[in-house]
Structure I
Amino acid sequence: MLITDPWFYAAAIPAVLLFGIAKGGFGGGPGAAAVPLMALVVSPVQAAAILLPILCLMDLVTLWAYRGRWQLDELKALLPASLLGIAIGTALFGFMSPDVVRLCVGLVAILFTGHYWLNRLRPTREEPAHWPHAAAWPAGATAGFTSFIAHAGGPPLNMYMLRRPLDRTRFVATTAVFFALVNYTKLIPYAWLGQFSAENLKTSAALAVFAPAGVYLGVWLHRRVSDRAFFAVVYVFLLLVGLRLTSQALAGLSA
């Protein structure tokens, strides 16, 4: 049967909507808050398993909304590296306890929040230099790994994509294709590792109704709300959740 704890849905419904908004309008980065938010109620491993089928549904909606606007040369550079990151995540999965995964998720949240705020505080009189295509390999591999363990591939990918010569819409469209291919690839190792239990799949189905609504809300906000304002609110929240998860993990590991 599906999860019936009301506290779970109090965290999961906003998490799904936030991920949809991030995918539909802001390149996926703020969606990194979804698993940490749900991990306050269930284990991060279960949270990731419940979210993956929902993300695959969101990907289809996002691809339709931004069809034909992606940058193929960026995808050719990023996607092979992402497969390496997914393979590393699969190989390490059996060695990571729930507290280790919780610690990884918390630290990812804290580190990427710090990166965001450092960029905000940096003087903006000069545009930073564009990164070369070679930087796609570490960015893609890191995004593949963090996406595998916590669906948190947005921040490392954005570190690279924001330093490439792309307009706002091509940026979002390219990240949409990247994560669609990454998420559908992740279905294979997730199934192999036994993450799609009946409880998880039924819970995913119950939450799936919020997926298209989140994506289309993101598309709507993409045209009306500045990235800076949206990211600022989400990353403050992400930092708080990351600190909470890290403290929980350290307490569990030291016990």
Structure II
Amino acid sequence: MGQQNANAGGISAEAFQNSLNQAWQQALASFQQLGGSDPLWGGVRFEPDQLRALQQAYLKEATELWNQGLNQNPALKDRRFSDESWSHNPMSAFSAALYLLNTRSLMGLANAVQADPKTRERIRFAVEQWSAASAPSNSLLLNAEAQQKAIETKGESIAKGVQNLLHDLRQGHVSMTDESLFEVGKNVATTPGQVVFENDLFQLIEYKPLTSKVHQKPFLLVPPCINKFYILDLQPENSFIRYVVSKGIALSW
């Protein structure tokens, strides 16, 4: 009987190693697919020695994680999983630890790519974005903190989340705040000014001077295209625009 159990254990260990090897091959395949149709990813190659070292490290850490998970929940050194509810939930703790291991491995692959520094940086950026989006903290099924909140509020937190989702779908974009609380000119974009030119690409705003005299040479500010026009002019106490015009500078952007 003891011999049979030993054999069974050996088969299980062998099966586990095979599954890890398959997971590593799948990770390589997934890495190649991250770029989609981007031709940059088509011919990705790795430094052989680094790739071998990464595979060995992955297999070693994955095995240690599995063995640790049989006895206790793994330690999670990431602020996204700092709440104690993660460490108290075996499934969530293991999924978070495995996610962190996979993320480290993917970033290692990005660093091992044979490419110029600019290309390697683009690949690292893509991996970081994909990894952040796939974090278990983004899934209710695996987010122990969200599950605990749902229990404590008797489902109210989930109901509010669904309401927020439906609201964003109706308005056509995702919002992080209650946009109905803000009114241009009242509690956001409060510095007086007017549009003096516009076309299909931009609007040119000229701000009203707040001093009796202004400098002869005006200051043209071009904000990042990803921001709203009022990002530097929220309220008087934290408005860069108001600060500039209050120093006697004629400002347009």
Structure III
Amino acid sequence: MIQSNFYEVIFKRKSIRKYELKPLDIKVQHEIEEFAGAVKPLYEGIKTEIRIVSQGEASGLLSIKAPHYLIITSEKREGYLTNAGYMLQQIDLFLSSRGLGSCYLGLTRPIKVIKKELELEVVMVLAFGNPAEVLHRVHVSEFKRKSLQEITNITAYEQFLEPARLAPSATNSQPWYFTGDNEKIHVYCVKTNLLKALVYEKLNKFDIGIALYHLATAARNFHRGFEFVKEKSAESNPPKGYYYIGTVVIS
């Protein structure tokens, strides 16, 4: 599967919460493991590990019963949460393209026996398997998302920002905002109060990574370059209620 083909998947992908609990064929599991081992990071140099576990080896609040769970762990460095979201969304779209369901579980963690074997911090768990409900949306109108006007003041680049608008996020909060021009897209994340920050600050940064991968996929689909950089001028001038994450340069 060429990753540029994921562009079409973005417009029909949905979170699946009901699964057939029979494990996937070993050949399919190996295919997923091979793909997971080759995903591209947003930031080079951050150590990450991706591991697949079985039903009963992950649990937590609002957890979903699935035959398999994928766990991404990471060393704690600047940008590690956004990097993990960028990486895991590649697998999420891959699964959807293969006719498999998946769902992010922000409050689920591996059981103690598994967690003891992990060297790095658990960032996110992704449930996956054969769906026991309709896998894909029929039309983009089925997405419950903010309008483009609510997440950006950019009047061009709809072909890149619309895929970002459709990105999944924790409790469908859509914490992103985009400013910029025809050459650069500055990416910001919503600020949270102290109470919400305990739960949502990490999830929001992870979700930004998901949206960034959708942006990158759109750029690739239209044969454009994608680079993620930092710009001091954008960092010092955020929209009210947001803070700066980085800048996408589309060449």
Have a look at I, II, III and say which one yields 26, 20, 19 for semi-axes √(5λ) of the Cα gyration tensor in Å, as calculated. I
Work out which structure the value 12 belongs to, where relative contact order in percent (Cα under 8 Å, 6 or more apart) was derived from one of I, II, III. II
Value -17000 of helix-only ellipticity at 222 nm (-39500 (n - 2.57) for each DSSP H run of 4 or more, over all residues; to 500) was derived from the coordinates of, among I, II, III, structure II
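Readers should treat all values here as calculations from the given coordinates under stated rules, not as data from a laboratory. Bear in mind that the values here come from a model prediction, so they are computed numbers and not experimental data.
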